[in-house]
Structure 1
Amino acid sequence: MVKSNSRIRVGVLISGGGTNLQAIIDRSAAGELDAEVVCVISNRADAFGLQRARKHGIDALHLDYRSHSGRQEYDTALAEYLKSFNVDLVVLAGFMRIVTPVLLEAFPNRVMNIHPALLPSFPGLDAQKQALDYGAKISGCTVHFVDAGTDTGPIILQSAVPVLEDDTVETLSARIHIEEHRLYPAAIQLFAEGRLTVEGRKVRIS
């Protein structure tokens, strides 16, 4: 558990635009988050989030999975890079790769993810489309610790968003994103304050 008087070091894994990354950077810069993003890694060279990181003077790396012989080898390289920055917490922010136990064992109960649905409903890809196809009246987002399953790890925080009758994937996603940008920094702050304890399949917030 991280002590409450420390400013934790965060490594962020991305694959795309990095809007959640930006929200975390902004909260940190404003002094509202006891955390500092020290490195950003993407599996895609064209991820705009890399530019966001570099604009703020944050080390940003494209780590190409094709240059590694498999998922475990790729995650070994990820873990080594994160450890070189003395990262306390690994944050997945739109990272479109399933991580292996190699990374999870390197950072036990220290890998977070955000998912655009109220888990355990609608795990995996295209969660907003899943919600619309199902006819759900409420969706939202979930921050959870990552385990070996797909969006099955212990839940930290959730926020609900109504699904409107005329919603499209794009409009629903936009409203969920607003909540994501609020919820993810809040979960990171709880971690930074040492208030999260994993007890079996659940997270206790003290």
Structure 2
Amino acid sequence: MVFITTMLATKRLELLRQLVPDAMTIGFLIRPNTGETEAERIDVQNAVQGSKLQLIIVEVTSEREFDAAFTTFIQRGAGALFVGGGPFLTSNRERIVSLAARYRLPAIYPLREYITVGGAMSYGTSISDAHRQAGIYAGRILKGEKPSDLPVLQSTKFELVINLKTARSLGIEVPDKLLALADEVIE
């Protein structure tokens, strides 16, 4: 099972720009030195190249670095936040969402799991659909198929989730166009 959250970076940045069109400086929170996150970094940097956007990349490698990362974003004038993918950031999602709320920084996250803990908006792979696909795979193996004969699967379901309550608390009016694209809107 392959999650292609990094390949969605350009789309996520575009959605963030729709949510916060006046933000000319975007903070990018990332865990460095993994193949997945380095690919995402390149995608985001390429997406802002040639635009008027400024990207502030802050790398975090331990839980102790989150507070300093958000302080850096605010000191350097970030008007929005792009949270990178990967298990380290996802496992710290409650802290990240809490810091984004404290600093009133609108953010886009790679998974809906961030929205269920109070994040504003996410666009990414549906983990529940990925688990369903993994279950089908396991069933095929249990029925006698060889794992080496099975094709590599990629996620096929992506979802845009918006938390209107969080957006309102940040003083953001979510555009109707964005609401129409959403797979789920949490009031």
Structure 3
Amino acid sequence: MPEMLSRIADSLFWMSRYIERAEDTARILDVNYQMGLEQFHEDYRQRWKPLIAMAGDDKAFQAMYEQADARSVFEFLAFRADNPNAVVQCISKARENARTIRDRISRELWEDINKAYHMVNNFKPEEEIDAGPHRFCNAVKFACHRLHGVADATLPHDEGWQFLRVGWSLERAEATARLVDVQYYSDEVTDGQYLTPA
């Protein structure tokens, strides 16, 4: 029994971390895109590289792309199948963790995670890259908000719930720390250019 409980706790923890990671990435992509619409072209181009550093995937990105611009960063952080931290991959991993504990989570939560998985996989990457990240990122953010609400409303607030909360909180804390770290360095280099979350 203890081994099964640890498996359930692990799946709940990682399910919530992947959901939070998907939302954080979608939020920062969208905010960066919206801020870029109001800036000079050169400043706008320079603002995409810090997002890769924040994700901690510099080496993988440099192996795939020549430069960090809106198209390459959006594709890498949202859709790339070989980027384990891409939004689509995070939602897929959250669904896989939920699938292994379907008997331990509510039917509503499973259905919503499954719906989010199919939603992000139904987006056509090339069309979304041409359109810009707002539509895709908005859909991801709302799906993640809904998952938070459904989990809160339909799961018992027991030990399993605490593992969900730990996963969400730890992922958010790590993302915030990386953002501050990258922004501190970026602030020194670019003399006051700020990457501000919504």
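Every number in this text was worked out from the coordinates using simple rules, so none of it is lab data. What you are looking at is a predicted structure, and each value in this text was computed from that prediction instead of being measured. Cβ atoms are built from the backbone, for glycine too; each structure is taken alone.
When distance in nm of label points 7 Å out along Cα→Cβ at positions 56 and 72 is calculated for each of structures 1, 2, 3, structure 1 gives the greatest result. I have 23.4 for mean count of other Cβ atoms within 10 Å over residues 80-87, calculated from one of the structures 1, 2, 3. Which structure is it? Working through the options, I get structure 2.
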